[in-house]
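Below, each structure is written out as structure tokens.
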Structure 1
Amino acid sequence: MGQRYIWPKFVNNTQHNNIASNTILNCLELGAAEFIISSGARNAEIIHSILSFENLKYYSHPDERSAAFFTLGRSLATQRPVVMITTSGTAVAELLPACIEAYYQSIPIIFVTADRPDEFRYTGSPQTINQLNIFGMYAHTEPEDWKYDKPLHINVPIGEPSTNSFVPSDVRGTVRDFKSSAHISDSTLTSNTKKLQSFLETKEEITVMIGMLEAKLREPVFDFLAKTKLPVYAESTSGLREKLCTLNNNEISADRIIRIGGVPSCGYWRDLEKNNDVKVFSIVKNALPGISRNSDVVTDVNWSQIDYSNVGNPKKCHDPNKVVNNIISNLPLSEAALINKISKVIPDESLVFLGNSMPIREWQIAATMEDKKCDFFSNRGANGIDGNVSTFLGLSINYKNAWGIFGDLTTLCDLNSLWFVDQIKNQNIKIIVINNAGGEIFDHVKSLRPASDLVKNTIKNTHKLNFKMWAAMWGINYLRVENPNDFNDLIRGPSIVELFPEKEQSIQFWNTYNN
């Protein structure tokens with residue numbers, strides 16, 4: 001089926017400004033309330049339509065890749081579709097990384113891409129590429145069939161603006177209340193629940209692993225765990241790590257694994273690829289098992305209908321921070337010690353965004369277990385390091401305090417994200433950059449250990465950069481941190497906080513922890 005630029009509901013005639021206005025009206029009908037704009041001449045009339053509507057919230061950024069990840073953050077924060085608008089040509093291709101991440105997180109972004117008229121396609125004309133179905137499996141292209149389970153792509157062929165393209169418009173639209181349609185039928189939900197019930201009815205040892213979890217699922221999943229008394233490994237992004245007595249990665253041992261939410265970042269999950277003796281049952285919105293070997297997966301269950309009478313094999317619980325606290329007390333300048341300090345400094349009810357790849361792992365083992373009622377997020381769909389800061393900034397608007405923790409390479413991949421800072425008006429954004437002079441995560445990859453130092457340093461992208469001038473470029477505060485006491489100099493307002501862990505202490509921490 002060919003991809004259409006508009007569907008019949010609102011089309012009145014073929015004038016350009018009606019095409020643009022109808023596009024926006026259709027987005028509002030689909031539940032959108034916010035628009036992110038990367039501008040160009042090709043989408044100028046669409047931009048004019050957005051600005052002509054009263055009280056439509058919008059943000060802008062000249063770089064489409066950063067803007068698309070910011071859109072992802074806004075959709076996560078608002079729990080409804082958010083529209084990303086671009087001009088034509090390679091600008092559209094810049095949306096692919098965020099589209100992929102949104103696909104794996106099942107986030108309902110709407111990508112509206114202006115295009116040259118159909119007759120220019122396949123001609124090699126300036127700023128003309130084939131934009132139809134450009135995102136392939138990662139986006140729907142038919143609005144009528146969209147189930148809000150992944151991005152939607154609306155491609156809008158539109159001619160050059162004319163003399164009457166920017167006249168005032170009397171077209172009006174309203175933001176409607178939004179409630180996402182169910183992804184599955186009642187019969188499928190019942191069937192899925194029975195499958196989980198059957199998986200639970202065993203004398204074999206069961207452990208629950210929880211990855212990134214939607215906020216609305218946290219209470220029913222917590223109740224499920226409280227009633228079953230099953231041992232659990234809960235990652236930070238589940239929102240349940242501090243509310244449960246969670247196992248450490250090296251303590252997980254089971255005949256059966258129930259995975260709830262996103263793919264866990266710990267080594268045990270990856271090791272399941274080669275351990276076919278452990279049965280795995282995943283409950284995840286995108287219906288992807290997260291491992292390549294045989295396992296069971298469903299998209300949702302009715303947690304209230306689970307029978308708990310024959311479930312439960314509790315393990316003795318202990319403080320997972322005890323061992324780590326003993327180590328970092330002797331290594332106060334290590335990266336883990338600085339992460340622990342950050343977790344204590346962050347105010348209650350803050351947004352905490354954990355970047356890929358080391359921050360999310362170090363927070364899991366070193367952060368305080370005190371429940372500060374923070375909301376945790378991470379781009380763990382495709383686990384990439386691009387767009388992390390932009391996603392964080394998109395999320396930050398909804399919070400009084402917002403803290404993002406990123407590695408140096410992750411930050412370097414998203415330097416122009418700070419274009420949004422003046423637009424989002426959040427006066428207490430803290431961007432923590434852990435500067436290890438390269439990709440420290442690769443020192444923990446066992447398969448790379450036999451490689452030469454030259455190969456390792458190339459893979460790590462070793463550098464001698466710092467981020468002080470990055471803060472100066474955007475006119476925001478900067479703080480250099482080398483030991484925990486430096487956090488005493490933290491001031492209110494948007495800030496770059498650059499951490500310089502002591503390398504030898506960080507190596508010693510990991511050697512001690514792993515042994």
Structure 2
Amino acid sequence: MINLMYLVLLALLAMNVSKEILNSFAILNNGLVETNRNFTVKNEITYNQFEQAYLNDPVKVKEWIDKAKGVKTRSQKMFDYIESIKVDLIREVEKKDSITIEGRSGQDSVIRIVTDVLHMEAKDDNATPTHYFFGSADKAQPGNKVFEFKEEIRKYKEDLLTYIPVKDRANIKLGLEINDVYSQGEGMNITWESNNFYHNPAVAVVALLTKMQNDVKNAESDIVNALYRRIDLMTYKFDTLSARVVANSNYVLLGDEYRAEVFLAAFSSTSNPTVTLGEVDSVTNTIKGPKDTSSVKVSRGVGVYTISPSAEGTVKWGGLIGMKDPADPTKLNYYSFTSEYKAARPAIVVSPDKMNVFYIGLDNPVSISVPGVAAEDIQPSMSGGSISGSRGKYVVKVNSGKECMVNVSAKMKNGTKSMGPGVKFRIKTVPSPVPTVYGKRGTDVIKGGELQFVTGVVPVLDNFEFELKFPVVSFDVSMNVNGLEVTESTVGPSMSDKQKALIKRAKKGNKVYIEKVKVKKPGGQIVDIGSVNLKVI
């Protein structure tokens with residue numbers, strides 16, 4: 001309606017209808033000023049709703065209230081910018097900011113013209129506004145006010161759209177159009193700036209600027225309301241509350257404690273989710289491998305999973321629950337879940353961390369658990385060795401023998417009880433490593449130039465579960481020199497000076513023997529681990 005009134009007044013003005021039409025522009029402007037005040041109050045109500053929503057749920061609302069505050073600040077800046085243009089233009093036209101009106105009581109009143117443009121004396125001045133906006137040009141170009149103004153409007157609209165999601169932007173109409181328009185009088189398209197500011201009366205230009213402020217308030221309102229809708233748009237709607245009990249364990253031994261969470265669950269009786277069982281890829285949040293869409297029966301918003309276990313053990317299961325996106329019902333949002341159940345009778349669970357064997361001289365790690373028993377209540381013991389540790393993680397040490405037994409008891413409310421027969425483990429010695437020299441082992445070849453890099457012996461134990469070091473006790477280096485067998489011995493892993501001097505004398509075709517390599521194994525046993533025979537090429 002306001003836009004239509006403005007266009008009618010412009011048309012009448014083009015017909016040279018005089019003072020009454022000019023005053024109508026002033027009245028229109030004053031009405032727009034009041035409308036802008038009302039818009040401000042209306043927008044403040046929305047901002048107050050944001051504040052209340054934030055108090056109720058800061059995490060959910062924070063993103064949107066921060067954006068709303070940004071819109072408010074940016075819109076106020078644009079509104080004030082246009083207001084400054086109005087003030088400057090009126091000062092240029094009227095050569096003053098205010099007028100003094102004589103009151104009936106004899107007291108004069110000072111009125112700022114920008115607050116009531118009915119008091120403008122040069123309402124019909126069309127030269128000053130044209131010069132103010134265009135300068136000496138007849139179009140918008142860098143350096144004149146209308147170019148700056150047009151750029152400010154464009155930038156303001158771009159900035160406002162950044163506050164809302166991309167998919168929502170097509171539904172937002174911000175107004176403040178700056179495109180060319182078709183002129184019936186000219187019979188052609190004319191620029192936005194010429195249509196609005198070129199040779200138009202001052203009061204009409206002021207009214208137009210106030211209308212643009214109205215457009216700013218309207219754009220601000222549209223954006224902040226769109227942001228406020230996002231709060232509820234992302235909220236699932238439920239119509240049913242139901243009491244639920246979730247136990248921390250589905251398996252309880254006699255004498256132990258049962259604990260469960262009791263709460264109200266919310267769901268929709270009119271919109272069933274989808275439930276798909278299977279292994280969930282935590283990265284893509286999709287089912288990888290086989291999918292089961294039939295085992296969970298869903299009715300009135302609740303899914304029921306029923307199964308009869310046929311064997312002992314812990315069964316883990318899970319999958320995805322699909323719910324319609326409240327913002328886009330054609331899309332499903334998926335939420336992963338996992339659970340487990342145990343089918344078992346009281347029994348010991350002892351799992352070696354390496355393999356079902358204990359090695360002499362090593363710290364053998366062992367995990368021990370009993371279904372339904374807290375880790376701190378487990379009390380392991382053993383025959384044929386010693387066990388230490390706590391809370392399910394233990395270390396076993398053995399010194400001799402072929403077998404040992406691990407037994408487990410548990411503290412219950414009525415005392416300590418055995419958790420069943422013990423678990424038998426084999427006892428073995430640690431395998432011997434093999435010697436390596438310059439990365440070579442057994443019988444191998446070596447280039448003459450590489451002999452200078454041979455500095456000692458490194459024992460290596462391949463394919464063993466433990467990372468061990470075997471200190472080298474001693475080794476010999478032997479070589480045939482001029483028909484005589486020469487041997488040099490040393491203590492430790494590094495070659496002695498005599499051994500280094502000996503192998504430096506090796507020539508092509510000579511054989512160098514690193515032999516009688518002795519190492520200390522875990523437990524202190526010293527063993528001969530063989531030799532390395534190298535032929536010089």
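Taken together, the values in this text are just the output of simple stated rules run on the coordinates, not laboratory data. Just so it is clear, the model here is predicted, and its values are computed rather than measured. Cβ atoms are built from the backbone, for glycine too; each structure is taken alone.
Looking at structures 1, 2, which one was FRET efficiency 1/(1 + (r/R0)^6) of positions 228 and 244 (r between Cβ atoms, R0 = 30 Å, to 0.05) calculated from, given that it came out as 0.40? The partial results should precede the final answer.
On the way: 1: 1.00; 2: 0.40.
The read-out comes from structure 2.
Comparing relative contact order in percent (Cα under 8 Å, 6 or more apart) across structures 1, 2, which is largest? Walk me through the intermediate numbers first.
Details: 1: 13; 2: 8.
Largest one: structure 1.
20.0, 61 is what came out when Rg and Dmax of the Cα atoms in Å, for residues 20-163 alone was calculated for one structure; which of 1, 2 is it?
On the way: 1: 13.9, 43; 2: 20.0, 61.
Going label by label, the one that fits is 2.
Hey, Cα extents along the principal axes in Å derived from one of 1, 2 reads 72, 57, 43; which structure? Write out the running numbers ahead of the final one.
On the way: 1: 72, 57, 43; 2: 131, 76, 50.
Value 72, 57, 43 for Cα extents along the principal axes in Å corresponds to 1 out of 1, 2.
Taking 0.00 as the value of FRET efficiency 1/(1 + (r/R0)^6) of positions 156 and 436 (r between Cβ atoms, R0 = 35 Å, to 0.05) derived from one of the structures shown (1, 2), identify that structure. Mind showing how you got there, number by number?
Numbers: 1: 0.20; 2: 0.00.
Traced to structure 2.
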